[in-house]
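Where a number appears in this text, it was derived from the coordinates with a stated rule and is not lab data. This one's a predicted model, so the numbers in the text were calculated from it and none came from an experiment. Cβ atoms are built from the backbone, for glycine too; each structure is taken alone.
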Structure 1
Amino acid sequence: MKKLLLIKYGELTTKKGNRKTFIKLLVNNINSILSGFKYTLKYDYVRMYIESDDIEIIIEKLKNVFGIHSIVECYEVNNNIDDISKSLVEFLKNIDFKTFKVETKRADKNFPIPSMECSRRLGGVVLRNFNCSVDVHNPNLIIKIEIRAEGAFIYLREFKGLGGYPVGIQGKGLLMLSGGIDSPVAGYLALKRGVDLECLYFESPPHTSLEAKNKVIKLASIINKYSGNLKVHVVPFTKLQEEIYKQVPDNYVITIMRRMMYRIASKLILKRHLKVIINGESIGQVASQTLTSMQVINSVTNLPVIRPVACMDKLEIIDVAKKIETYETSILPFEDCCTIFLPKHPVINPDESKCLEYESRFNYEKLVDECVNNIETITTLTEKQDELL
């Protein structure tokens, strides 16, 4: 018997003529995340196989790779009933169980024994060799057999993958990453749909602290385990933000500030040859996230804006944040530039003509260009970022 990992693709199998492109990118992403390990990888349109002496570590790595439906730790044997029977007895020798059932999937229709009959025969082999009984409803052990043209695979353990599409299959987007709960979740969900990311963060020293910046870098490093190549672009926003507070009525400050952020994001996207803006806006959660506010803020760009958490409530977003381990970092008490001067009564239904009037009071184009031209780009996100806070 040969021990290996069998990878099931899941959603990728629906891609028909494009399946080859999706699977090839998945292979590239797996090779990238397993860099430094010794392993061999083979694949076809239906399954992928990985052999290594580091199976347990590799399983944990693969759990963070989008495009994988499940990861199976299995043993490969010859696909004839005698070899499967002998190998099954050997496989179960060191496993303690009282009840079991056998599930067979016969993908190779040239195999002469139908799935149900194969399960019955193999169940009989187990009963004759071990002190146990069959329980089809609540067994101690579910023995799974997958019979394919290239061999038969025996396994007990199947680990759920992240699903989705391989990161990068849809190109790259720019994630507006704050220090809050929502935007890291939005980034994770965009990655799941195959959109690779670069991140954009607005800092306003001395109004925002170094701890706030490091918090965002740490959040990016957590998301990076699902991508592996994130960059964080840090915008020096102080001068433009201070000018907004000087020239704009208090209730419109957040709206104008968000419009400026979208202008900066749009310019950076064109400069970096990205495709979309991605953010963590959730409908109705705050004043700048009403439908009217979104419309007015969006009007400064003709680029598509993706809002992965738009229709999720806060508790749903928090559940995902905890799952991806960003929540504890997101709730650290370091304010970003969107919260430091939050007005008491921000407008919830802004008028675009008023926005244009207030923006005409100062030369925002020059300040926007200054922000873009002085962006600091952080290109390496490692585990060392955990030491920042």
Structure 2
Amino acid sequence: MTTASGWGDIYKEIGATPIINAIGSVTLLGGSTPIPEVKDAMERANDAFIPLEHLEEKAGQAIADLIGAPAGYITSGGGSALTLATAAFIAGDDDDKIERLPDTSGMKNEILIQKRQRYWYDRCLEMAGGKLVDFGSEEETTEADLENAIGPNTAVVHYVAYEQNPVDPHALTLDQTVEVAKDNGVPVMVDAAGQIYPLENLGKYVKAGADISCVAAKYMGAPHSTGFALGTKDAIRKLALQSFVSYEGRRVRGIGRPHKVDRGEMMGVVAAVQRWMTMNHETRLANAEQQSQAILAPIRGIPGVNASLINNVVANQPFGVRMDLDPQVAGMTNEDLIERLKENDPPIWTRVPAGGDSITIHVFGLSEGEDKVVGEAIAAVLKKA
């Protein structure tokens, strides 16, 4: 609990200021806190050394089996999985090409992506030397657009999955994307970073025909710096050849050397997936709703404040609170409130997400009792204004 003795002391001892995370599981604020099962697995993993090529193979297959996918590979985050997967589709198992990346001259290096799906993290695809090529328009994408975009330099088609958002009727679905791509002999990669609930979403993209699906393990209570790829056995085999353990074990200088994962983190991911696939999600969701209601309660009824419960339960951040201020009545804008909360003691961080116009508060990063602290702090700032 935030008010408990010793909260944040380890940061304060070096002159750093801890904050209450009311944004959610974001890299900006540290991503996640490993759950007890993960901490225990990581501690036990330190008892012995193990060849990491061997461990990657066994741990990756363990999570794939839990999820129901053909193969898996643990990476240093979902973004790392995207970069290594891109390298795999460009260089494959050709060691000469692997060592040339990110120089992709003379290789199939084009990554096709719907113009309507361009997003902040497509930069991860370029880090392997891929060239992003838009297809479709801002208004819509058709199957003909994808068909026409495929050419001699096409390495892969990239698809972004956001199951928590309403279906975009003007974008290609994954099924349409897979059908056109496969008819043309082109693989498909999916960014499914937060698509961890309902449970069937974890493996469904590969079952639907994608060659690789990339997931951020932090959302399941694994360390912030972990993720994994699920895919066909051949695609995951080629991804493994790009990795840091291949760089050292095979002495092939691929781009994955900086994408290091500790043996304890690998076993932490296995523990996180085991727990996620067997836990009581109704209880998890009920707790998230209760925390969200605790934030909302002190805010309701304050003049100029439109606050409501987010009712989404899909993907990585269920429930939460959405807020809009009428500046003429509330005496401040959304941005003013965000900055005032950062001046609180302790500071509270929230935000208007990119592309949004409302303050969105999520409970993923809140410790016990912090939901009440956040709600009361917001109410105090607004009442003072």
Structure 3
Amino acid sequence: MYEYFMGIDISKDSFDIALLESEKVKLSIKLSMDKEGFDTLIKHLSSLNKDKLLISMEATGIYHMPLLCFLIENGFKCTVTNPLLISKFIASSTLRKTKNDKKDAYLIALFASKSYNSLRLADINTFNDIRVLVRERESLCCEINKLKTNIKVSLTQLFPELQKSTNIFTQGILNLLLEVPSARAVRKLKQKVLARILGRKITISAQEILTLANNSIAIINIPLEKVLTSQIRRLLIVQDEIEMLDKELEEFLQGNQDINNDIQNIESIPGIGKITSKSFVIEIADINRFDTHKQLSAFAGLDPALKQSGISLNSNGRISKRGNSSLRRLLYLMAIGVIRYCDKFRAYFKKKIDEGKKYKQAVIAVANKLLRTLFVLLKNKTKFDPNLA
């Protein structure tokens, strides 16, 4: 049982603390977000029994991480709370709209004193969370999609016939465009030189490309050619970075048989590949954190947003979106995959469309059904059985 509760309100350059004993303020002070401030905090806490003290702070993106790590390394029990829960607690505690860091620190401490039984303690594994690798990969994939779109736009002006005739994102075509980024430039090459640049693994011949260039309706825009080659260079760099991140992820997962088994169980659903299954397992961290699939749905922000007043209950079919946005985007992509390749989920999608759902609403319905299925697979450590889906 805790006797002391400390709330910490954190900003970029400083943090406010409020230490409560029997809901009365024992200490209230502002400290700097640096080594001096951290050491001063430890001095203030040195007389307290660490087992009797619970320190609580809001999740503030990245700003709370150094202080959280410092406190855990010094043996203190800490918890990081969703700001939404704190906001709701504050709203229920007072009708006044006054807000300052000192008061927020006090309310965070008060929240911890009321809710400590339901709060999860942070540990040192928080700082070795490989989700940062998955999310960086996701960010790079978004960057690749933007670059590919921009490359298509540039090529539509410089050599539109080429992207109509072949996959322009093969290594051979990209190498070609780095050398000759337009129909104008291609026309200046001899067929043998063109064939050498393309290499062997190509679905279109040098002669065919020359024919396309000679009959092209492309514009002549040399500055745009420079832009296109810049876009391609950046695309190749980002693709290399993704390959490096994939290797890093593999190294982290090597030897962890439980995680690898979970990944294989998820992959047993047609339409879910290695990358998405791996990302899903990493994002949820531990399925045992969730007692029900509804908790997992809320964690992802796929739970329905309901409005209730008196006996009136309204659901407009929207999801709350108050959760892990990376996991939510991942589930949407996974839902599209299973709609394409899994009969059970494709039939469920069609059923929702027939009921009058719009495309995105039907996909989200599939995502929720998929989430329930994934929850069962991970809880039971079993593979997908379409007869039970």
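If you line up 1, 2, 3 by Kirkwood radius over Cα pairs in Å, for residues 13-140 alone, the top spot, with the largest value, goes to 2.
Here distance in nm of label points 7 Å out along Cα→Cβ at positions 85 and 205 has been calculated and equals 0.4, so which of 1, 2, 3 was it run on? Answer by label: 2. Between structures 1, 2, 3, the calculation of relative contact order in percent (Cα under 8 Å, 6 or more apart) yields its largest number for 2.
Calculated for structures 1, 2, 3, distance in nm of label points 7 Å out along Cα→Cβ at positions 61 and 221 is largest in 3. A value of 53, 19, 19 for semi-axes √(5λ) of the Cα gyration tensor in Å, calculated from one of 1, 2, 3, originates in structure 1.
Looking across 1, 2, 3, the calculation of distance in nm of label points 7 Å out along Cα→Cβ at positions 45 and 133 that yields 3.8 traces back to 2.
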